[in-house]
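Since every read-out is calculated from the coordinates, none of them should be taken as a lab result. The structure presented is a predicted model; accordingly, all values stated were derived computationally and were not measured. Cβ atoms are built from the backbone, for glycine too; each structure is taken alone.
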Structure P
Amino acid sequence: MIFFTIFSLIKLYPYNNEFQTILIDSGNDWSTYAKYGLDIKNNGLLLPVVDGPYERPASFMYNYFLALCFKVFGENTTYIYLLQSTMLGFSISFIYLAFRESISIKLWGFFLFALLFFGLKDVSEYCTQRLLGENLALFSMSLFSLLFSRGILHHNHLSLLLSSVCLSIAALTRPNIFPFIIFLVLFIMFKKPKNWVSFILTLGLFCSLLAFRNYLCCGQTNFLPTHGAVENTKIFFQIPESIHISKADTFISSYLKYMLYEPVSFFSHFFKKTLFCMGFLPMLDDTMPYKPHWMVIWFGYFIYLFKVASNKLKINDVEKMIHVFIFTYFGTLILIAPVENYGFRMLIPGLFFVIVFFFKGLSLLISERFNFSEILK
């Protein structure tokens, strides 16, 4: 945490306030977030500048994060960038503490170094000095992982309850986390740990904040930003102009039209999106470099899954849910999101959890080698 704070202080020098420049940078999410955050600060929590249901940008809760920053620090981006760098440091600490015990002690230093490297290379360089919701999503999701693991594995009722609040904030910042919440609620209902009812009620209450806002403003109860889904279908999926998408089409029907009438283009596009998520960035944006360190951790992740399946290894409940998070998080991004938007920012909250299982896979290899050596003796 201290490392990223000091690094940010050096990087931000001479501490120019970019707030006014961002406000007039219309067409970019950071400009809209700044305007919405300012409106919340000055005019109230219901975000009155938005007439009707909230549509975009997707990170609804990030508007309130900025409003709080404006209230505390004033309208100065330097303080926000510094805070986001500090939050990155905390995020790495939370993930390290949450999963360190399940990784071989011989790898603890390498695990921490890898988290720091990804933080510097992929988050600090691209996200912390921009007003983007992924900064809040990574922080809240990493804190959720720490609190949830302690709540489930150590039967800490308060940690479990607080984890539901963190997960709600993460979902309202990155809406594609909602499918994971559905699986998590089913898991909690099946396991029925102590405090499970209050966990689900708290989760439901906080996840409904956008719906409450929409209802109070316009009588609608949309739980997610509509994000102009139908209108943006052509952009999201790069649908050829030969496929007519009318205003009467729903998101699903336009999606199906693309798959049925242009199957080769459809599946080719989603294959490229999958490779993009694994570090082959030029598949969708030839101006961006390959990410070999992503490829390594994804390769290790699938090796780990193979070894767990082939050796029929038991994994704990927290690990099961993190696997579900990884698959639902990246799966929904591949299916419904322009993952190359603003580079690769949408991938950030999920990548750090892939790192965890890369090192768990290395731990398995170390354990197997140790056991084999004992047999030879």
Structure Q
Amino acid sequence: MNIDLPRNCSVRLLLLLCFLFGGTLPLSAQQADTVDSDQVIVEATEEETAEAAAIDEEEQARLAARAAELTRELEQRQRAIEDLQSEQGIYHPSLIEANADIARLFVELENYDEATRYLTEALQIARINTGLYSEQQLPLIDELIRNNVRKQDWREVDDLVHLDHHIASRVYSPEDDSYLAAADDYGKWKLRVLRENLLQLSNTGLMNTAEDLSRFYGRLLVNVELAEDVDSEDLLRFLYGKSQADLSLARSVANTPYNYFQGTAPPYITRVRCQNRRNSAGQIVQQCYNVQVENPRYRQSQREAKRFALNRHTREVDMVIERMALIRDGNPSLSASERLQLDQQITALLAESQAVRSRGLRSF
């Protein structure tokens, strides 16, 4: 049976007619529907493209208007700063916030170099007015850190993180929440330096950084545990940070050939060598002399030095794991999710520690 259908008939209607007449649709109807479906898709795609282009034009217009508005505001604020400097002096405290505000406008314009310049100026004025160590400097330093992260100026970020922690350690007590937050930021940054080698350090430089970070977390944990109200969350966070520093050291030791380690035995020993020679009278005499030869025990002492270093760092990780397990078992206030997260951390640390230890021992 031949059925003539209009070109705009839907797919659903075609299927329904097919079912009613108990057969397949004629080829011409199927082709007509395929053509219509493709046409609808093409038209829909064109409409979506047109809508996207219109939205893109609107967004560009909005951004251009915003940029023009920011430029006008920057000019006004720069004139205001010049007026303040002429009326109040170039180090007046009001210039701190004025420079910081301009810096935020430059950040919005993605001009990070100018933002850094104005934030640095604000920080210098703050130091002149409030002293070398003052709480007022910390928000400005934090903004400088974020701005230099955007610029990927990792050296400057590292210097600023050190400065932020140094000032926080002077203005806050060791158990103060504000100091612990600054210490946490310092530790996280140093762990990132170790993982990504952002400062392009040599293997020795990375090991020294990890050693310093492990000692830093060790001192921090002592201060936290001496506090009257020990926050288990802070304690666990710093324990985990120390474990990562110690694991970094253990991995570095495991990957370093044993002959890079300083052995306890001397590398060379003196041996006496003798030989028979004929003297001027024609007689055969024995002549002896001292020579330096490689000490066969030196290589073994190098292996022992590597094994000792590996055991020392993995033992530090094991001690951290034990302390985390004690907190888990002796703290009923932990929620089920916190306990699960802690179990996962302990399991992962155990696996990593064992893997590093095995890799280090295989290298012997």
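Name the one structure among P, Q that helix-only ellipticity at 222 nm (-39500 (n - 2.57) for each DSSP H run of 4 or more, over all residues; to 500) of -21500 was derived from.
Derived from the structure labelled P.
Quick one: mean count of other Cβ atoms within 10 Å over residues 138-145 came out at 19.1 when computed from one of P, Q, so which one is it?
Corresponding structure: Q.
Work out FRET efficiency 1/(1 + (r/R0)^6) of positions 258 and 330 (r between Cβ atoms, R0 = 25 Å, to 0.05) for each of structures P, Q, then name the structure with the largest result.
Ranking P, Q on FRET efficiency 1/(1 + (r/R0)^6) of positions 258 and 330 (r between Cβ atoms, R0 = 25 Å, to 0.05), first place is P.
Tell me which structure, out of P, Q, gives 1.36 once Cα Rg over 2.2 N^0.38 Å, for residues 194-265 alone is calculated.
Q
Thinking only about relative contact order in percent (Cα under 8 Å, 6 or more apart), which of P, Q has the largest value?
P
Suppose you compute log10 I(q)/I(0) by the Debye sum over Cα atoms at q = 0.06, 0.11 Å⁻¹ for every structure in P, Q: which one lands on -0.54, -0.94?
Q
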